[in-house]
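> Scrolling down, you'll hit the structures one after another.
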Structure I
Amino acid sequence: MATETLATMSGEEMIALSKKHTLFEWTAQSKVDPIPVARAKGIYFWTPEGKRFIDFNSQLMCVNIGHGDERVIRAIERQLETLAYANPFMATEPRARLGAKLAEIAPGDIDVFFFTNGGAEANENAIKLARLATGRHKILARYRSYHGATAGSMMLTGDPRRWASEPGMPGVVHVLDPYHGIGRGWDTAQQSLAMLEEVIELEGPQHIAAFILESVTGTNGVLVPPDGYMQGVRELCTKHGILMICDEVMAGFGRTGEWFAIDHWKVVPDMITMAKGLTAAYVQLGAVGMRRAIAEQFRDKVFYGGLTYNSHPLACAAALAAIQVYEDDRLIENARRMGAVMKELHADLARRHPSVGAARSIGLFGLVELVRDKAKKIPLAPFNGTSEEMAALGRFFREQGLYTFLRWNTFFTNPPLCITETELREAFAIIDRGLEITDGAIKN
């Protein structure tokens, strides 16, 4: 394809200076091999030399409305011209309007919000709120989970990213999920809830402040809970006076085909955390939403928490504009429609490719698990590891201009919610060709 220079700095220069002067996350720096990005629009982004990529992961599962939406850009510009910053002890119009808007779309009677810089801080403050509100100190969290990389939220995280930070914040107790990996499969809701109640009894319910869980687990497998599980968690938490905190940082704002993933099960948590799609990542912002009864606990009691950029006017204005785009363009409805198409495309891959051991999705939140033995369900890469075949698949996607995350034996299908059926099929055509590589690893 013809290339066009899109930036004053070449891709090679971007990479060299970034590697020299900045640290990249979750990797040994000698292994860093970033894609240089010059601009983006809709579901695509381009390198400085003009190579186009389909952004099939919405960057970090966050650019839900697509790149470069002029309505959000103009809203950010207007806010900059009017009021770029006011400290969090002050009231501003964007703060006031965003709180009221979130109260309209949040589940049930959640109508009070504490704003943060992102998802990890939202989860951190949710835990702080839960402990202060209940007077209890223990927090339940699940093993197949990721809740952020700040000190407290890292301890909530169940997956191996936690290990290097241990020992950390005390009081976190991890429990098993309904899913046990492709080899062992799923528990029923009843089995998983029985295990959860046993842990609650053994830990002492009078000591447990909260149970935090992703409504749909994200980077640990796009795990959609079995019917009855979320309702059962709600009942157990209510029974024992434990606050139910739903982490919707990744699954919220239309990703699953509802405003929030928990809406699929008609459950109202006590708190809900959000970020990413809240502004579609145009500006950093997170939030903890809570039911009125929790907020009332701090009417005469100090909430010991604060951030310099809490309720930042620019971020709040960006969030309001992004939410308006979701509504005006009916992106949540599009996520449902395109989600149905994606489910069919997943099923087609599973039928035709022996290396596809499982494919899961809800809305436009999807993942494919690859195996080297379909009957025995042997993963194509080990837990917390990779393999030559997965690395080769990643190289193929990059060569073909498809950007998505590969992790262990899985890859993700999380496009912006504005994607069309034609664009969706274009991406899956690349995936289809790439799976010929992994099919070659199958043991007959």
Structure II
Amino acid sequence: MIDLKQIDYQQYMDELVAKLGDLVRVPSVYDSSTVTQEAPYGEQMANALALITDWANQDGFDITHYNGHAILIEQMNADKTAERIDYISHIDVVGEGMNWTYPAFDAVIEDRRMYGRGTNDMKRAAVITYFVLRIIKDYQIPMKNRLCLVYGTDEETNMQDLQHYLEVEGAPDFAMTPDAVFPLGIGEKGATTWYMTGEKPSESAIINIKGGEGANNVPSICKVTVPMIDYSKIQQYRRQTGWNIEMAPMNDGIQITVKGKSAHASRPDLGVNAIIQALTLVRDLYEDTFAGHLVDLFGASDGSGLDIACSSPEMGPLTINLGTINMEGQQIVMELDSRFPQVTTSDAITENIKEKLDSHFEITRPFDTPAILYNLDGPGSKTLMTQFKNRYPEHPQEPELKGGVTYAKVVPNCVAFGMDFQGQPMLAHQADEYIELDNLQDLLQFYTEISVELGNLETLK
């Protein structure tokens, strides 16, 4: 076995940063308008997969494609009978949102930070794990187990990508997704998305409304068109509330734009929900009962408006996020996200939504996963925890709940492990998302060392 201290990690850093920048510049947001059979999540997602595929071809890796849903990269002529370790990353990102200081898809570097949508969530991890495999290849490090890099394209929406992958490859013997906070988590809250479609009441002042970037994102902007009103009333309302409100005349009335603050849906307290603010404005200035009803139901992020508020000692409180709202003709279409502890279920929440919302609304669940607890006793999990303790003894060591949803929800034998540390700001889905460049080499070395350790375990089960 090679002495890992002999590895020159510095020689990879310029190329790693350049490749990361190239990947961030691909705006890999789901785009239904460019979906094809070959690109099931849109053209830009296919472009991102193609970019990584080009890297792998140039570096002499073996690549398996899964009909545009995902790719797998591994050493050429890998032993397919060996136990399999999957490192799973997603290359899709949420929409740009509002309030960026830097261009969201330019990978601007300033003060040793790279800014861009997806830098933190999770293209940094996708590139670092790629270079881990490069180092293992370049230094010809022997591995008893089969290390596979899996790149998915639908994590931010419904995770259909990995479901397709698992149908073909089956479950890995052990898997890790570096899409969370160190150390290893104890599990993840349940996560469900509801589509709610119903007729807008004719008496409502809302002529048109559009807001949000996705169910799993606190909406940073909402535009609502309502009948013309004295501008001074809106200006006075803006002064009273302190909200970011803009106005523009329209042929059929006035368009009011409300700007909030984006955040990950698992932490609605870190954002400002522009949809809720816009509906509240319509309720207050137009005495609109329908807008007020939606605010009553979805305005409180703890779910109390739906009578679903709950908590558990292990997982903490339930949260909800009204992530999008649109009009299609006279139909209102909304997406609601909830992260909930193991003391409730999506079925129970759905019943409350149906009871509280107008009976004419149709409610479906395109994404629905229960709360899970990880297996912390397996050799793979124990190895990760031991390596983290040895490398970072100054950081908190206790496993904790993961607030976000990761691929561990759909991939058997999978845990979430890093790459963020506790105490760092939560940047996923926020404006001016960034990563620190100065800790990339340290992370590359750490993940290389744990990969060699995992790759040479006698068994992963």
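Taken together, the values in this text are just the output of simple stated rules run on the coordinates, not laboratory data. All values reported here derive from a predicted model rather than from experimental measurement. Cβ atoms are built from the backbone, for glycine too; each structure is taken alone.
> Between I, II, which one scores greatest on FRET efficiency 1/(1 + (r/R0)^6) of positions 216 and 328 (r between Cβ atoms, R0 = 25 Å, to 0.05)? Provide the component values of the computation, followed by the final result.
Working: I: 0.50; II: 0.70.
Largest value of FRET efficiency 1/(1 + (r/R0)^6) of positions 216 and 328 (r between Cβ atoms, R0 = 25 Å, to 0.05): II.
> I have 76, 46, 43 for Cα extents along the principal axes in Å, calculated from one of the structures I, II. Which structure is it? Mind showing how you got there, number by number?
Details: I: 64, 57, 42; II: 76, 46, 43.
Only structure II yields this read-out.
> Computing helix-only ellipticity at 222 nm (-39500 (n - 2.57) for each DSSP H run of 4 or more, over all residues; to 500) gives -11500 for which of I, II?
For helix-only ellipticity at 222 nm (-39500 (n - 2.57) for each DSSP H run of 4 or more, over all residues; to 500), the value -11500 is produced by structure I.
> Could I ask something else about it? For which of I, II does relative contact order in percent (Cα under 8 Å, 6 or more apart), calculated from the coordinates, equal 20?
I
> Comparing structures I, II by mean count of other Cβ atoms within 10 Å over residues 128-135, which one has the largest value?
If we compare mean count of other Cβ atoms within 10 Å over residues 128-135 over I, II, the biggest value is for II.
> Follow-up. Of the structures labelled I, II, one was used to calculate FRET efficiency 1/(1 + (r/R0)^6) of positions 120 and 248 (r between Cβ atoms, R0 = 41 Å, to 0.05), giving 0.75. Name it.
II
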